[in-house]
1. Quick one: helix-only ellipticity at 222 nm (-39500 (n - 2.57) for each DSSP H run of 4 or more, over all residues; to 500) came out at -26000 when computed from one of 1, 2, so which one is it?
2. Tell me which of 1, 2 gives 2.6 when you compute distance in nm of label points 7 Å out along Cα→Cβ at positions 28 and 44.
3. Consider the structures 1, 2: one of them gives 1.5 for distance in nm of label points 7 Å out along Cα→Cβ at positions 20 and 52 as calculated from the coordinates. Say which.
Structure 1
Amino acid sequence: MQAIVCHAPKDLRIEAEEQPPALTPGQLRVRVARGGICGSDLHYYQHGGFGAVRLKEPMVLGHEISAVI
């Protein structure tokens, strides 16, 4: 699995992420069809955060998705 990871302002990297562990009862795995970014993601990329919220460690961007169960 790959993810876009923000390490610092203007420092994005496509990195391999570990496969999640086996599912437990009540969980499901989805296949992401499309993903997007929001204004917060742009602030992390451009400025390393927004207001008092700052990147303290690498962070996977993008949480606006559609997926197939």
Structure 2
Amino acid sequence: MGDLKQATKRKASFLSTMKAVLWSFLGIRKGRDYEKDAAQLNPVHVIIAGIIGAAIFITTLIIVVKNVVAK
């Protein structure tokens, strides 16, 4: 239980977490950057950023499909 509390007090900002999650959506990430992220990112921020990233991805797909079908 103490590990979870310690993990949620990590120093990375939400913006850096969002950046890491967006890079992970692309599948482009260096090993050393992954290790750095694993040590610094707040797990709660990662979950929130993942949900936001997925929503952006789905919205973009819907917009592209609507534009292609409309033509």
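Bear in mind these aren't lab numbers, they're just calculated from the coordinates by the rules spelled out. Predicted, not measured: the structure shown is a model, and the values here were computed from it. Cβ atoms are built from the backbone, for glycine too; each structure is taken alone.
1. 2
2. Details: 1: 2.6; 2: 3.2.
Computing distance in nm of label points 7 Å out along Cα→Cβ at positions 28 and 44 on every structure in 1, 2 gives 2.6 only for 1.
3. For distance in nm of label points 7 Å out along Cα→Cβ at positions 20 and 52, the value 1.5 is produced by structure 2.
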